[in-house]
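Have a look at these structures, which come just after this line.
Since every read-out is calculated from the coordinates, none of them should be taken as a lab result. In this text the structure is predicted, and so the values were computed from the model without any measurement. Cβ atoms are built from the backbone, for glycine too; each structure is taken alone.
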Structure P
């Protein structure tokens, strides 16, 4: 994760704050990713859903990421934990890659810690963003 600002919609911010509060009473309570997500939220520029740029990863966005080392492309949907399903490419915001990609724009790069080390990923394109499609309450 870089130190620059990211964009989060006001609607996503409200839901993410509730998620953080609720997660403290679940199996996630000891997860280091709760703290990382809070750090990401703290540095975010909050915008109205209709004002978020269409090239920014928001909740429920479908994105194409490029591995900068292998040049392979992968597509993921960023979702809340209850909707996560790795087999379908639905990544939880509380998973390391989910936390890492929230708020980034097409062309941005970020690191993702994996057991084998660090992966360097770049946001290649947004395949679907709810706000760009006029769905502000997904």
Structure Q
């Protein structure tokens, strides 16, 4: 089990990893060894996620989530499989951890009378400044 938060832990059999060839750093080694890691996590059918967390994960994952609800993380930053695997797991855990946090509900407020007055005065002052920058019209006799 991979712990994500104090109440969410992902079983290893829920995560599928595939090693593929990757461009980038590695020199000639790049053509011989599959160092990039593709992690696949089926969030839609995972028993460890509740429905609100799934919905937030779908929003946060964006293009990284397929239509079937599978989160796909590609890691090819490093030269070795192990570092890329570690990077992919960290990114997946971070993504699920952010989805697990409930955001506080925003309570709509109104601007105070004093702040509205300050805004009006600032607008008047700005208008005066702009008026002073305009050329003075000459009177023709």
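Here helix-only ellipticity at 222 nm (-39500 (n - 2.57) for each DSSP H run of 4 or more, over all residues; to 500) was calculated and came to -12500; which of the structures P, Q was it taken from? Derived from the structure labelled Q.
Assign the value 20, 19, 14, calculated as semi-axes √(5λ) of the Cα gyration tensor in Å, to the correct structure from P, Q.
Clearly, the read-out refers to P.
Where does the value 37, 20, 15 come from, among P, Q, when Cα extents along the principal axes in Å, for residues 37-84 alone is the thing being computed? Corresponding structure: Q. Structures P, Q were shown, and distance in nm of label points 7 Å out along Cα→Cβ at positions 45 and 117 at 6.5 was computed from Q.
To which of P, Q does the computed value 28 (relative contact order in percent (Cα under 8 Å, 6 or more apart)) belong? The read-out was computed on structure P.
Structures P, Q were compared on distance in nm of label points 7 Å out along Cα→Cβ at positions 21 and 101, and the highest value belongs to Q. Structures compared: P, Q; top value of distance in nm of label points 7 Å out along Cα→Cβ at positions 69 and 125, i.e. the largest, recorded for Q.
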